[in-house]
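What follows is calculated from the coordinates using simple rules that are stated; it is not laboratory data. Predicted model, so just to flag it, every value in this text is computed and none were measured. Cβ atoms are built from the backbone, for glycine too; each structure is taken alone.
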Structure I
Amino acid sequence: MTDVPHMPPPQQRIIRSPDGLDLVADHGGPANAPAVILLHGGGQTRHSWSRAVARLRAEGLQTLNFDARGHGDSDWSPDGAYSLRDRANDLKAVSSLLHVPFILVGASLVGATAIQAIHEGLRPAGLVLVDIVPEPEPRGIERVLSFMHSHHQGFASVEEAAAAVDAYNPRRTAARDTSGLMKNLRRRDDGRLYWHWDPRMLERPRSHSLSTMPEAAETLTTLPDLPVLLVRGLSSDVVSDASIAAFRRQLPWLEVADIAGAGHMVAGDRNDIFNDAITAFSRQTLHKEHHAS
C-alpha cells in the first residue's frame, strides 16, 4: 500500500461482529482526527481503497477500511448470513471503534449497507455513495451480479482473471501490474485461482440484495443536516440521469460528482479524480462538524 511518508502504516484490527465473525480492518491516521470509513464493493476487498486511504491520511484524517463479511480476510458466515441487516450490524460494530465524527464511503451494491445502517440509527457526519442510488438501473445491476455469478471454475492464472475483469469493464486500460488483483484471489488445492469471497452470498434471489434499499433510503429524507455525495461514473450503466433525478427528488440537498471516463468501477477507472472528489467532500464536511462541536 502506498502510504504517507513519515507516518506509521495502518494497523490491522480484528473486530468481532454481533454474530461472532471476525472482520479484518486497516486503521490508521492521527488518533484524534475525524475519520472516513470505507466500504468496498461486492467481490472486492479493503485493499481496493489503498490509494484513497493514502490520500485521506495525507489530509490528516483517520481511515478505517475493512473486509466485509464473506470477503478478503474476514470470516465467511457459516449460516450464509449476508443480508443488508447483517452487514449493517457489522458496520455499526466497526464504527464503534471511533470516538470522533466520521464519514461513510460505500461503493456499488455495498453502498446499500451504509444506507441500511443509517436507517437503523447510525449517524455519520456525511455519506458518500459511489455509483449506487436507491433505484439503480436494473440492467446495470444484473450485469454486476452476472459477473459475480460467473467463473465458478476459477482461473488458471492471474492474467486469465485480469482478462475476465477487462471483459466486464472494456473501457478501462488493461493493467500491466496484476499484483493488486491477486489480493482478490486465492489459490486452492487444485492449483487454480478463485475469487476470495463466499459464493453463498449469491444464493439469495438477485433482486434481494437491494430490495429494502428504497425503504431504508426514506430515512435519509428525515436527516436534512446529513450531507450526501453521489459519485457517478458518467459511463455507468448502474446510475442514470433518471435515477439521479429520482434520488434528488427525495434529497434536494444531494451533491453529485460526475467522473468523466469512468464506468461503474469509478475508483479504479479514474482514481485520482475520484480521490479528489471524496477528499474535498470529507475535508469540507468534517471541518464543519469539528467546528460545530
Structure II
Amino acid sequence: MTDTPEYTPPPVWIWNKENGGQFANINRPIAGATHDKELPVGKHPLQLYSLGTPNGVKVTVMLEELLELGHTGAEYDAWLIRISEGDQFGSGFVAVNPNSKIPALLDRSGPEPIRVFESGAILMHLAEKFGEFLPTEPAARAETLSWLFWQMGSAPFVGGGFGHFYAYAPFKIEYAIDRYAMEAKRQLDVLDRRLGESEYLAGKDYSIADIAAWPWYGSLALGVAYNAGEFLQVQDYRNVQRWTAAIAERPAVQRGRMVNRVMGDPASQLHERHDAGDFLTRTQDKLQPAG
C-alpha cells in the first residue's frame, strides 16, 4: 500500500479540481444550480428524481413495498438523475433539493406540490402518509426512528469514508483505509449484535429502519459494495447475513433495486419507472427508457 508524501495544510484552503479524483466533475465547495433545466413530470401522484445508489434504492424499495400492500396512491414516476453528468445541478432539481443530492421527491397528491429531500425524510413522509412501516406505539416508534437516524448518521462513514478511500480515491492512503475499515466493521458489529436479539432492526416487524439500512449494509454483507467482502470479512457477521438474505427475497425489494439502476447486469436495470409493467417491458436490455 503506497502512501502520499506528508501533507501540510495551507493557511487557507483553495479548491483544486485536479485533486478531486474520480468525482472531481461533480464535487465542488459551493451550492446552487449550474444550468437551467426543468424537471419532467409524469402522470402519477409521486414524482421521484433519483439514481440507483443505496440512498436511491431506499425510496424505490419503500414505494414498491407500499404498492405491494395495495396502496395505489403510492404509484410513482421514477426519473433518472445522472449525477456523473451533473443532472443534480439543474435548476429544477435544485428547486426540489437545494443540497443537490439524490433522491428528491415531489408529492403532487395534494393541492400544492410538497418537496421532500433526504432519503430518511422521504421514508418518514411516505410511512406517515400511508400508515405503514412506522409503528404508532410510542416505544416502537422511538426504536424505529432511532435505528433510522443511526443509519442516516452512520452511512457516510461507510460510503464517503471507507468506500471512497478503499475503492475510489486516486491513491491509497493506509491511515484513511484503516480508519474507515475499522468504523465499517464496528457498524457491522452494531448491526450483528442487534440482529442477534431481534428479527429486524426495530423489533419483530420490518420497518423503514430496515428499508434504510439494507441497501447499505446488505450490499456490504453480500460482498458487492466496493468489492470489499473479503477485506472486511463480512461472512463473520452471521446475523447480518441472515437479515440481508431475508430482505433480499422480498419481491418489492427485488423490484426496487432495479429502478434507476444503471450498473451491473443489463437485465437488472430499469433506468426509469413510469408504470408497474415497465419491469417486464423496459429493462435496459429490452428497451431504453424514453428521454
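When distance in nm of label points 7 Å out along Cα→Cβ at positions 59 and 235 is calculated, the result is 2.6; to which of the structures I, II does this value belong?
Answer by label: I.
If we compute Rg/Rh (Cα atoms, Kirkwood Rh) for structures I, II, which one ends up with the highest value?
For this comparison of Rg/Rh (Cα atoms, Kirkwood Rh), the top structure is II.
Who wins on FRET efficiency 1/(1 + (r/R0)^6) of positions 187 and 251 (r between Cβ atoms, R0 = 35 Å, to 0.05) among I, II, i.e. which is largest?
Looking at the calculated values, the largest one is II.
Hey, helix-only ellipticity at 222 nm (-39500 (n - 2.57) for each DSSP H run of 4 or more, over all residues; to 500) derived from one of I, II reads -11500; which structure?
Comparing all candidates, it corresponds to II.
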